[in-house]
Structure I
Amino acid sequence: MTKTILLLISSNFFMTFAWYGFLKDRGIPLWKAILVSWGIAFFEYLLMVPANRLGSKETGGNLDLFQLKILQEVIGILVFAVVVLFLFKGETIQWKHALAFCFILAAVWLVY
């Protein structure tokens, strides 16, 4: 499961940059932002697909699909928060964000 988690963390860094990284430079035309995002997402898929295969019970892992998806969502939110706090200095985590994350953690506890 460690390989699955590491691959999920890595893939989510790529995807977070693909989705939100271009917001730092508003001068990029939309069509270029889309093409660059697709290029970055390619590398995300190179990590996400093996992570899902390694983690899924369907292919020899130890997680059912619901556990795998909820794990991916938690990792995605953690990675997103780290990237936003370091890349977008004006953003802060508010109490409602922290509470929402606690609810997501409760969902993880529930499925495991």
Structure II
Amino acid sequence: MKRTMIRYKLKPDCVAENDELLRGTYEELERTQPDGLRFATFRLDDGLSLVHLVSVETADGRSPLANSVAFGRYSEHVRERCEAPPEFSNLDEIGAFRVFGR
């Protein structure tokens, strides 16, 4: 199981586009219900910074997001929508309560 946090700050003029692309991703995930994936997105107080929490729970360790057409559209130009490249952090869980389906 791999858990990752991704954090980035959008350019102010890219918020609406990014939100639309993320909505498309979540709509596709709801429709396709891929096994082995837990995914959440949160906007921070500044209105520009976002955090994704991703838990990949597949037998081969591959993320089902790689098969998502909508996520491909979202991630294709994400760096251009950001003030700086997204930061990825692997998460080593100490404890959790009802965050990832427990």
Structure III
Amino acid sequence: MQGTYLRFFVHENRRYKGVLLYEWLLEEAKRLGLRGGSAFRAIAGFGRHGVIHEQQFFELAGDLTVKVEFVVTQEEAERMLEDLRQAKIRLIYAVLPAEFGVIEGKD
């Protein structure tokens, strides 16, 4: 099936309406009927300010990026993006073409 790979980049400690933003994105996608999504924490990176962040001690967590990803139909991607625009949430995203499906197995 042809679709869209929708990816968001957020700081792990950023909140929206009192909830961690990456958790809120997953919950909002679920509410909108998307079939699944995942959040992945970076181990190092830098952004537009050029400052490199990396986890050296667990206690210093909070400043790294979390990548939140969905593989969806074009319509689902548009619905999610419009929902975020209406909520006026400032965040970075990427949209890429994707081919996806399910391989049936014996589990």
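A short reminder: the numbers here are calculations on the coordinates, not readings from a lab. Bear in mind the structure is a predicted one, so any value in this text is a computation, not a measurement. Cβ atoms are built from the backbone, for glycine too; each structure is taken alone.
Out of I, II, III, which one gives 16.8 for mean count of other Cβ atoms within 10 Å over residues 45-52 as computed from the coordinates?
I
Out of I, II, III, which structure matches 45, 34, 18 when Cα extents along the principal axes in Å is calculated?
I
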